[in-house]
Structure 1
Amino acid sequence: MKLLVVEDEQKLAQYLQKGLGSAGFVVDLAHDGVTGLHMSLEFDYAAIVLDSMLPGMDGLALLAALRTKKQTPVLMLTALGKVEDRVNGLQTGADDYLVKPFAFSELIARIQVLLRRSASHQPETTSNRLTLHDLDMDLARRKVSRSGQRIDLSAKEFLLLSLFLRKQGEVLSRTEIAEQVWDMNFDSNTNVVEVAIKRLRAKMDTPFDTPLLHTVRGMGYVLEVRE
């Protein structure tokens with residue numbers, strides 16, 4: 001899942017990006033309110049971690065503008081711990097509030113609660129399971145199986161497979177995969193995509209009779225059942 005962190009303190013922003021990345025999220029950063037608003041409207045994020053005090057446009061103004069267009073879950077971070085500050089944030093449209101300094105484990109827990117709450121409010125046609133042929137992914141439990149056999153994936157492999165399952169039948173280019181699973185500033189000169197694809201195939205295709213992940217020469221990769 002992809003998150004946006006809007007935080008002007010560079011060290012804290014990088015700490016959040018690294019920590020959330022280790023927890024299995026893809027994280028984009030914005031260091032001012034104007035950029036944060038642009039990114040939050042331009043791209044689809046599972047949730048946004050938003051600092052309240054930002055240059056260019058403060059967090060509350062960004063949140064108010066965002067709420068006119070989208071209902072992306074927002075967790076506000078702030079050094080302002082007064083009750084009225086938290087009330088203002090919640091009334092403006094924040095889904096949760098965390099006061100600095102905070103424990104990183106609590107941040108992760110609160111983000112997970114926001115994501116579960118958001119998923120429960122999706123239309124009934126939206127499922128927590130993604131399937132293709134005998135491949136099954138349980139998004140809520142973060143489990144994958146094929147023909148009833150459990151497949152253990154790393155955080156990045158899980159994100160990669162979920163992308164293919166959401167876009168099954170579509171050819172995804174190397175660049176698109178990199179941007180979705182790693183980050184917007186992905187270095188196109190590395191072979192990280194190919195390595196990840198090879199490892200994913202070894203786990204979810206090689207042990208089974210029917211291959212699902214195919215290479216489309218000169219274009220990219222596609223997840224589909226072929227005759």
Structure 2
Amino acid sequence: MSKYILHNYFRSTTSLRVRVALNMKGLAYEYVSYALLDKAHKSDAYLKLNPQGLVPALEIKDQKPNKAAVLTQSMAILEYLDETHPAPALLPKDALGRARVRALAEIIALDVHPIGNLRVLQYIEDKFGADGAAKKAWFQEWANAGMAALETRLQEPETGLFCHGNTPTMADICLYAQMFNNERFGLDMDAYPTIRAINHQCEQLAPFTDAAPLAQPDAPKKLKG
């Protein structure tokens with residue numbers, strides 16, 4: 001039986017981040033899915049695990065009977081996994097490198113991703129009458145701002161095949177996950193060649209592709225092709 005239970009959803013890009021990290025660390029986990037469109041993550045049982053009612057949540061079983069810890073917030077989970085399973089590292093060894101990787105990751109995780117979050121899109125639909133086109137325009141406005149800033153930062157000499165050097169880090173995990181949202185909302189990536197090149201590198205790695213939305217057991221069959 002796995003030590004880890006990942007409470008997540010196939011298309012949740014925050015969940016995708018954690019799946020990539022678990023795969024990179026070689027950690028087996030039990031996959032538990034919550035259909036967000038059906039509000040499964042708002043059940044009483046799940047709210048006991050995560051009072052925010054958001055995915056992902058990582059449940060960590062202890063050796064002692066009936067003992068477990070629950071971690072929420074994908075970035076905190078990534079940091080935990082890196083501290084408890086240091087290889088391969090998700091952050092550089094030097095302080096400046098770690099700060100740079102966190103900053104690159106947070107452009108996506110804190111500034112870009114939230115504006116395309118399901119609850120945000122549902123709110124602007126319910127409260128302001130935003131239709132599909134309006135929600136797409138909303139996403140593209142703010143995603144382009146974040147992608148442009150990230151593309152500029154990636155011109156720095158510390159960038160290699162990946163966001164920081166030639167091995168994937170936390171920043172690449174966030175970048176790879178965000179690209180699925182960008183594609184869903186039709187974001188034109190032609191202006192961001194460095195981001196596209198780094199994403200291509202990630203797409204060559206099994207820990208990333210095995211975590212992709214359509215590779216998950218709860219992905220609808222019609223989407224799997």
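Could you figure out which one of 1, 2 the value 1.01 for Cα Rg over 2.2 N^0.38 Å was computed from?
Matching structure: 2.
If helix-only ellipticity at 222 nm (-39500 (n - 2.57) for each DSSP H run of 4 or more, over all residues; to 500) computes to -14500, which of 1, 2 did it come from?
2
Where does the value 17.0 come from, among 1, 2, when mean count of other Cβ atoms within 10 Å over residues 29-36 is the thing being computed?
2
Which one of 1, 2 has relative contact order in percent (Cα under 8 Å, 6 or more apart), as calculated from the coordinates, equal to 14?
The structure behind it is 1.
Name the one structure among 1, 2 that Cα Rg over 2.2 N^0.38 Å, for residues 101-148 alone of 1.48 was derived from.
This figure was derived from 1.
Every number in this text was worked out from the coordinates using simple rules, so none of it is lab data. Keep in mind it's a predicted model, so treat the numbers as computed, not measured. Cβ atoms are built from the backbone, for glycine too; each structure is taken alone.
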